[in-house]
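Read-outs throughout are calculated quantities, based only on the coordinates presented, and are distinct from any laboratory measurement. Note that this is a predicted model, so its numbers are computed, not measured. Cβ atoms are built from the backbone, for glycine too; each structure is taken alone.
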Structure P
């Protein structure tokens, strides 16, 4: 399989949503935008203060560390131990990233060649498949069981034999599905049995509710023999614009990523790493009020849907609802109908792969009153 031309990859869905937003605003419409999952809360004060100090530091004039700033390494190691009971050697098992999306693409590109296979959940964050295609590799989609676990028994053995990377995403974007450590252990065993790098995308590690604590794949004994995991400040700390993330796990995979990144760039911004260090150092204080706000929003919009006769269950993790498109609408038709009739902007399920067709995603990135208004508008549009 040859490398895919960039022009052969369809436009990014959020570019298409931006065009629809712009057209609606040009018509004078007021919008409730719950499409992109871009946090609307403030960056925590302790993080802002750390960035302000760093911005005045003469050291910022120089290039950043290739792999990670020492302060960021130490903060990440302490966070992983406090939050998950995981102990790492950050010099060997950790690498800073300029956002986990970019890092996932780089991990795929560093570990695949034309003709290889990357195993991707059938409903997936777009970069999983797009980076695979750009590498000239083949994305093979893993079906879900009814409870949201991956159906590994359904995979074609010949394609599994060509696989170099397997991606899991729990809690899932957009599905909101979460799993236990025992389920993560099943994926670790599968990857080890087939000689595959297991890549766990843990973008929503802290956004969980009702007493549920999101697990890490590195809590599985021996997982670092085969697995890496990406973490990010974007969602849990309201820091999507800072681009601070990291990957942790298998030392060989980290070294390979470092080799790839050092040939195309020069490390992650020191300012971002200082911000990330502050966030992870103070996670125990920062996270609870952010989660509490998302819980209020979740409960408000779920109650509004149920009051309108649309049965919706409250997810126990992430900042999303993943709902069925009403009968009689296509994905983009439903998006356009909501914009035109209600001014509500949602993300179509087809953005997350063919298996997402017939669904749509709502992001909890507006205050509760606006989310209630969005739910009422969506229910009304479906009835009409």
Structure Q
């Protein structure tokens, strides 16, 4: 199932509002992670490169340019993404033989090695090479499309290199920039792009789409209750839920998302203990997961705890209502607010943590202290 060929229904109004005849030289598409921005942007790149003059709707999927794009060989399409995201790009059917050659084999060590961290960043060499080649005309004489995702993962030197090209954009070159957190993008880059906000679906719409996708996965069985639980835990991000359920179905225990989900659930079980949380043990058993994933789970839990403390209902963990109600009676409102601010501060630097375990220990220790006077 190729998600990149689909546009999620909640993003169709955004697509229909695009003016391909007067397309800007740079757009910045931003919104929550896991809602389909990347699939949207890949199809957009294909439409901008489509060479069919008679098609009323692009991409036509018939012209030579579309065929080149589908096999991952279009000479005027450049995608700057971390190695961990290359599998999301269009490629030929022989991907099993070719894709591993793009990088070193995954280490058996599940630890957060420096090499693994490098794979999550966009290489400055790749960025510089792509930008330098923009001075050369497009190979097919039409548009050239540069897709960068996630934009906030660009190193400062790479971001400055990109900024120079946005200030003086080459002819017929279109930049499609994607960000999960637009607040982390340099203001100078934001000011040179047309900003497009990708909306998140409402719960009913997202679940309908998700269940339709799961029905296409051979052998995958999940109850509606299970799907809805994961959906809420993932913050209403259907693409993330789909990936996690497929990874679980494939029993891929080394999959990074699977590891993070398992760690997140252990983290939440520990946080449900309130003042009795064993924060040292919790940090030890979860620190190898994606730090950003763990922080997001903590934020959602605290958001629900704040809501319940004020007489509201939990948004992310409705099945834990009774636990949250019990914790809300013991929480110190001022300390809870301070912990929320600490989480926001931690998320600003989540892509470059000094040491996951140490930072988790500090946060979980602070969490324990929000209960009581």
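Which of P, Q yields 38, 23, 21 for semi-axes √(5λ) of the Cα gyration tensor in Å, as computed?
Working: P: 32, 26, 21; Q: 38, 23, 21.
Only one of P, Q returns 38, 23, 21 for semi-axes √(5λ) of the Cα gyration tensor in Å, namely Q.
Please compute distance in nm of label points 7 Å out along Cα→Cβ at positions 87 and 327 for structures P, Q and give me the label with the greatest value. Please report the intermediate quantities before stating the final value.
Working: P: 5.9; Q: 3.2.
Going through P, Q one by one, distance in nm of label points 7 Å out along Cα→Cβ at positions 87 and 327 is largest in P.
Given 9.2 as the derived value for mean count of other Cβ atoms within 10 Å over residues 15-22, which of the supplied structures P, Q does it correspond to?
On the way: P: 14.5; Q: 9.2.
The value was obtained from structure Q.
By the measure distance in nm of label points 7 Å out along Cα→Cβ at positions 191 and 207, tell me the structure among P, Q with the highest figure.
Values: P: 2.2; Q: 4.5.
Comparing P, Q, the top value of distance in nm of label points 7 Å out along Cα→Cβ at positions 191 and 207 belongs to Q.
When you work out distance in nm of label points 7 Å out along Cα→Cβ at positions 263 and 311 for each of the structures P, Q, which one comes out largest? Mind dumping the intermediate values first?
Details: P: 5.4; Q: 4.0.
Answer by largest value of distance in nm of label points 7 Å out along Cα→Cβ at positions 263 and 311: P.
One of P, Q was used to compute relative contact order in percent (Cα under 8 Å, 6 or more apart), and the result was 24. Which label is that?
On the way: P: 24; Q: 18.
It must be structure P, since only it matches.
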